[in-house]
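Take a look at the structures below.
Just so it is clear, none of the values below were taken in a lab; they were calculated from the coordinates. All values derive from a computational prediction rather than experimental measurement. Cβ atoms are built from the backbone, for glycine too; each structure is taken alone.
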Structure P
Amino acid sequence: MKKPIYLYGFMGCGKSYLGRKAANAFGLSFVDLDDYIVKREGAEIAEIFRKNGKMYFKSLELSALSEVRADIISLGGGALNESPGAAAYAKKHAVVVFINTDFDACYGRIKSDGAEKRPNAAGKTKEELFALYNSRIEHYREVADYTIKGEDEWSFIMQELKQW
């Protein structure tokens with residue numbers, strides 16, 4: 001099996017949407033890492049955050065990376081920059097695609113999501129989320145094997161997967 005494709009970027013950039021669409025188009029397997037963790041743990045992400053804290057959740061993300069077997073895997077927005085060793089694991093075992101979607105587009109998609117869906121965004125103002133976005137952007141670029149614009153996502157992934 002070739003290396004899986006990890007879709008990575010800020011919350012709301014389109015990782016899960018793109019992953020599902022590409023997997024369906026090519027008959028590939030797809031896993032949303034957050035959904036995998038929720039199913040494995042039997043608890044929503046917000047509940048895991050409340051009961052065990054953010055760092056515990058980050059450890060779950062790292063262990064899930066080594067467990068999941070799929071062609072395309074969408075990662076959480078901080079999966080590779082907040083878990084020690086996660087970026088190195090990703091670089092060794094996957095092709096990392098950073099979906100570089102404009103902050104305003106991301107914000108438009110996440111602004112009405114509640115704490116249950118996006119606990120890391122809960123209670124944060126637009127300005128605070130923009131600061132989080134800016135604090136992660138360089139890391140996204142450094143870890144990525146490919147960087148694509150969110151607006152161009154479909155044409156890129158189609159081209160790449162035809163070669164894959």
Structure Q
Amino acid sequence: MGLFIPKDFIEFAEKVAGKYNCQVQDISFKTEHKSNILRVTIDGEDTSLDVCSKVSRDLSKWLDAHEDEIKCKSYNFEVSSPGPEKKLKTEEDFKKCINKLLYFETKTKASDGRKRYKGKVMSCENGIVHIYTKEESAEFDIVISDIAKARIEYEF
């Protein structure tokens with residue numbers, strides 16, 4: 001029997017995340033390294049440790065009150081943010097990254113044979129991400145449907 005996530009929990013998690021100006025990105029309940037883990041991943045403007053802790057406390061109360069609905073005797077519960085390796089896929093994801101430095105790999109080569117870009121997002125609209133690369137002092141338009149991989153680059 002697989003691990004079961006009650007529909008009521010999913011709905012409650014979405015409400016709790018919204019209370020902290022976040023969205024539920026993913027809820028998974030699976031076995032990892034011989035342990036059952038119920039993991040809720042939230043995303044939003046602020047997904048700090050403090051916000052994750054608040055969401056965790058609120059969701060833990062629901063889990064405690066509904067433990068008979070979780071068909072698993074023993075599991076660990078985690079609330080986390082996507083972190084630095086968050087995958088960017090949708091136009092909305094890229095709009096949230098305006099003025100941030102991103103790394104891109106495209107599915108197809110540009111006319112100059114290039115498939116990799118690292119640049120600051122200047123704008124995003126109509127399925128196109130417009131970036132500026134500091135190293136080359138150049139601007140590029142990248143079609144979202146042609147992006148194989150994109151992630152935020154952190155400068156230290």
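Structures P, Q were compared on relative contact order in percent (Cα under 8 Å, 6 or more apart), and the highest value belongs to P.
With Rg and Dmax of the Cα atoms in Å derived from the coordinates and found to be 14.9, 44, which of P, Q does the value describe? Computed on structure P. Which one of P, Q has helix-only ellipticity at 222 nm (-39500 (n - 2.57) for each DSSP H run of 4 or more, over all residues; to 500), as calculated from the coordinates, equal to -7000? Comparing all candidates, it corresponds to Q. One of P, Q was used to compute mean count of other Cβ atoms within 10 Å over residues 15-22, and the answer was 21.2. Which one was it? Computed on structure P.
Check the numbers for mean count of other Cβ atoms within 10 Å over residues 103-110 across P, Q and tell me which is largest.
On the way: P: 15.9; Q: 13.4.
Sorting by mean count of other Cβ atoms within 10 Å over residues 103-110 in descending order puts P first.
Looking just at FRET efficiency 1/(1 + (r/R0)^6) of positions 79 and 111 (r between Cβ atoms, R0 = 41 Å, to 0.05), which of the labels P, Q belongs to the structure with the highest value?
Numbers: P: 1.00; Q: 0.35.
Once FRET efficiency 1/(1 + (r/R0)^6) of positions 79 and 111 (r between Cβ atoms, R0 = 41 Å, to 0.05) is worked out for each structure, P has the highest.
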